[in-house]
Structure 1
Amino acid sequence: MIAKHKNINRDIHTPELRFNGHTENWKEVEYGKVYSFKRTNSLSRDKLNYESGSVKNIHYGDIHTKFQTGFQISEEVVPFINPEIDLSKVKDEDYCQEMDLVIADASEDYDDVAKSIEILSLNNEKLLAGLHTYIARPDTDLIAKGFGGYLVQSETIRKQVKILCQGTKVHGISTSNLGKVIFKIPSLPEQEKIADFLSTVDKKIQALTKKKELLVSYKKGVMQKIFNQEIRFKRDDGGDYPEWEEKKLGDIVTFSKGKGISKSDIELDAANPCVRYGELYTEYGEVIDKVVSYTNLEKDGMVLSESNDVIIPSSGETNIDIATASCVLHDGILLGGDLNIIKSKMNGVFLAYYMNNYLKFEIAKYGQGVSVVHLYSSHLKLLKLLIPSINEQTKIASFLISIDDKINVIASQIDKIKDWKKGLLQQMFV
């Protein structure tokens, strides 16, 4: 059982949330006196592969994006070091051991500097840590298995790391600076309880994440079959809909452009909802029901959405990114610059799913430019589509929305548990 600490003026050496039966003060220690730093390699991605090899290698980018806090090699996809790489000079102590922290020493994101994973299981496999990483090996008389990975996520350590990190575009921290970080630890039995509890929370997040991934994969597969007409929908009376007809996009839609809304125009408590082109990459899927940005720009003179409009960026960083379509479900939303606006009598949600998935690579071919890629309506007009009847379009759109609704529910559950975990980390550590 865990409970809030009853003493409002509790000692600064005890956390707010504790397991029953533990009342002793936590001990203050230095990072560098609890962990010793071991040598890593500098192998880049092109020296790694996912097919074969005798030694696996942790790349710092995977710490940022893929691996769980409690790293178990049998549950992670880890690349091999290419067989031709000479590893004869690697010492036994350089290989990862269980309870090691593998730390990413650099990040473009200020909040991710010194992001770490703890090696919980190696399954008798050989593992090294590579480019832009450190290995921190604990004194096992002071640190319990599973505890270290959560300890280094605590707010006390994160604040110190941010102060000690260096760099502007890329932030980094040296082992000498990391070794100066001060933190507090409880007895080994209390560490074990904390680690077990937070591990249970992580397992719940992992299970929901897997469920979400399966739904996303199902959606991708079923869309392919729908747009290939391997799956056809029926009328309400059980009859068949008409055959799909091939048409050029330019023959069935009209195009217009949005009008500039800069980042500085966005305000938290502003009155008018708006969509900027970059948000299509980061915030929205095929359907825009609720907007994330607001502005106090006057509607007069701006470009306003009409329900069923489909929008797609007219500029972006890559050809694939730019092939990103969304249907706006509401009237009166300000549409920013660098947006192609498509109006038609088609079901806009169907068109957005069709363009954003089945036609994505075809659209990407029309992108022009190098550092900035442009997509013009004159090119989009040339796209050839197979179009079902409006009633079948509507059924397809409703079916795909229902899948996305399920995905969004799970995503919301994941976010709530992650927020809860963040609160636990603040309350369970000093």
Structure 2
Amino acid sequence: MKTSKFVIITSSLLIAGCLLFNCYAFSSSVEIKTTKDNGYYLEVDGKPFIMKGVIYNPVPIGKGYDYDFFTDKNKPWLVDGKLMKEMGINCVRLYSAGKDLDAVKSFISDMYEKFGIYTIMSDWLGLWSYPSANYANKDAQEKTKKRVLGVVNALKNEKGLLIWILGNENNYTFSGKIGFWTSPEIEEMSNPQEKTLKKAEIYYKFINDIAKEIKKIDKSHPVALGNGEASFLNIAGKNAPDVDALAIILYRGKKFGNFFKHVQKFFDRPIFLSEFGCDSYNSYTKEEDQQSQSQFLLSQWEDLYKNTVFSGNQSGNCLGGIIFEWSDEWWKHNEGYTADWSVHNSEAGWSDGSYYFDIKAENGFNMSEEWFGIVALGETEDGINKRIPKKAFYTIKEWLSQINQSL
């Protein structure tokens, strides 16, 4: 049978058109909506959405900071995703996309297609790179921006992508609490406070520059500023006007006080808690304490929910929250000592008086970094550590089921 050139050309154009259409239509549309009382909420493909998430970094027993779960042939997320769906989780937050972006695409696709779970993609912006990032250096800024935009271009059309987060606790570098960076201009200043404020101004302008560039290539997903606590947000508000939302790390015990209203006064944009939680180890009695973890997480969720529009608070500015974290990480206390990665270390790494149940521990150190998971790890089965849900898993599962009925 003879085929005309017209049919061949038309078919080719149709195929190309379908491919092009799928490329742009595949992505979910994520929008921030405003109520008449200046409250905020998310809509995903036209439906209201509250973030009910967990931090996901499923490091196996015996592995450490260099473990790349995206390329793990055992695909631990297929086990975890099933449990998350059962619990009522609808999104996971990742700290970094890593280098194998095709593997990241497979993860995002699996989580969405198999479990209906969206992915929040973050970037450290070089915070833990070596050498450490210098946000005052233009070449370093361009290098970081180029890398971030490469990630955005690669992942922006994934149906399961929810939102971008720029940075995490990078504001702690302003005072030198972590990392160190400076410039000749900064060093000419004699007042330490002026130096700190100048760093904040430089950094948040850099964040805004990246946010603007992301929006040029991805119009379907909001861009959030990742910040540790509420420090310097007045400066961020002035220097990062193109950021859509705040992704805040908050550890304030059972409740968050007036945090949401406080931030709204000088940075009137939606907020979500990108990291909050409670460990399951009592550093005072030196024993596991799943009960306290469960009580604190439930109280935190209840307090967070009161600040969402879904609770009936039409001026609510909270989009939801992300629990730190899904599973315990046995490597965190001695990050550089590989022999200790197979030991569930109970030594606390820092102090927080708002977690009062074990603040009487020696020197007040009561926050055990290796015990924040709501799922414990057990013996290896089929290449994956057995997942053992803690009390908090079931408590939050029950609470989320009640919330889901009201949405």
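The numbers here are math on the coordinates, done by the rules we state, and not lab data. Predicted model only: the values in this text are computed from it and were never measured. Cβ atoms are built from the backbone, for glycine too; each structure is taken alone.
For mean count of other Cβ atoms within 10 Å over residues 95-102, which of 1, 2 scores largest? Write out the running numbers ahead of the final one.
Numbers: 1: 20.9; 2: 15.5.
When mean count of other Cβ atoms within 10 Å over residues 95-102 is computed for each of 1, 2, structure 1 gives the biggest number.
Have a look at 1, 2 and say which one yields 1.6 for distance in nm of label points 7 Å out along Cα→Cβ at positions 279 and 359, as calculated.
Numbers: 1: 2.4; 2: 1.6.
The read-out comes from structure 2.
Identify the structure, out of 1, 2, from whose coordinates FRET efficiency 1/(1 + (r/R0)^6) of positions 79 and 327 (r between Cβ atoms, R0 = 30 Å, to 0.05) was calculated to give 0.20.
On the way: 1: 0.20; 2: 1.00.
Only one of 1, 2 returns 0.20 for FRET efficiency 1/(1 + (r/R0)^6) of positions 79 and 327 (r between Cβ atoms, R0 = 30 Å, to 0.05), namely 1.
Match the computed value 48, 26, 23 of semi-axes √(5λ) of the Cα gyration tensor in Å to one of the structures 1, 2, and report its label.
Details: 1: 48, 26, 23; 2: 34, 28, 23.
Here the read-out was taken from 1.
As an exercise: mean count of other Cβ atoms within 10 Å over residues 127-134, calculated from one structure in 1, 2, equals 14.6. Which structure is it? If you can, show how the numbers build up before the last one.
Values: 1: 22.4; 2: 14.6.
This figure was derived from 2.
Work out distance in nm of label points 7 Å out along Cα→Cβ at positions 143 and 351 for each of structures 1, 2, then name the structure with the largest result. Could the numbers behind the result be given before it?
On the way: 1: 5.7; 2: 3.8.
Checked 1, 2; max of distance in nm of label points 7 Å out along Cα→Cβ at positions 143 and 351 sits with 1.
Upon calculation of helix-only ellipticity at 222 nm (-39500 (n - 2.57) for each DSSP H run of 4 or more, over all residues; to 500) from the atomic coordinates, which of the structures 1, 2 produces -11500?
2
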